[in-house]
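Where a number appears in this text, it was derived from the coordinates with a stated rule and is not lab data. Quick caveat, the model's predicted, so the values are computed rather than measured. Cβ atoms are built from the backbone, for glycine too; each structure is taken alone.
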Structure 1
Amino acid sequence: MEPTINVGKSGVTDNTIAEIRKQLKRHGTIRVKLLPAAGEERKALMDRIISETGAKVQSRVGFVMILSE
């Protein structure tokens with residue numbers, strides 16, 4: 001599964017959250033990848049994505065997580 005959303009140096013913005021919600025509604029399951037430019041607090045960014053989107057975590061390995069509605 002290719003990453004549906006890549007999070008880079010801009011981090012997690014309101015637009016990122018909106019796009020993740022949109023992709024979840026469209027596909028049901030998506031892959032989110034945090035690029036090295038996202039910074040060292042990748043776990044905190046992942047936690048923020050999960051809490052703000054209300055998504056369920058199917059898998060979380062390294063810098064990649066699979067989310068579903």
Structure 2
Amino acid sequence: MQQQDPVALPWKETFDTFRRGEFLYISAQNKAEGGCIRVAIWKDGAEFKTAQSCGAYVIASTNGTR
């Protein structure tokens with residue numbers, strides 16, 4: 001499944017049916033001329049993977065497998 005949506009920050013999505021072996025990728029873009037954008041994947045209640053980018057229109061991406 002792929003989903004692309006403009007969202008207000010902070011944004012959070014929960015996947016209750018994420019099965020072992022499935023792959024998750026998240027990417028977010030800073031739509032401003034300055035500042036930072038950060039993405040995180042949480043697994044079993046703890047931060048699992050993160051990425052951060054700072055600057056104009058930068059993108060932060062991370063991924064992981066359950």
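Worth a mention:
- When helix-only ellipticity at 222 nm (-39500 (n - 2.57) for each DSSP H run of 4 or more, over all residues; to 500) is computed across structures 1, 2, the figure 0 traces back to 2.
- When distance in nm of label points 7 Å out along Cα→Cβ at positions 15 and 39 is computed for each of 1, 2, the one that comes out at 1.8 is 1.
- Source structure of the calculated read-out (mean projected area of the Cα convex hull in nm², 3.9) within 1, 2: 1.
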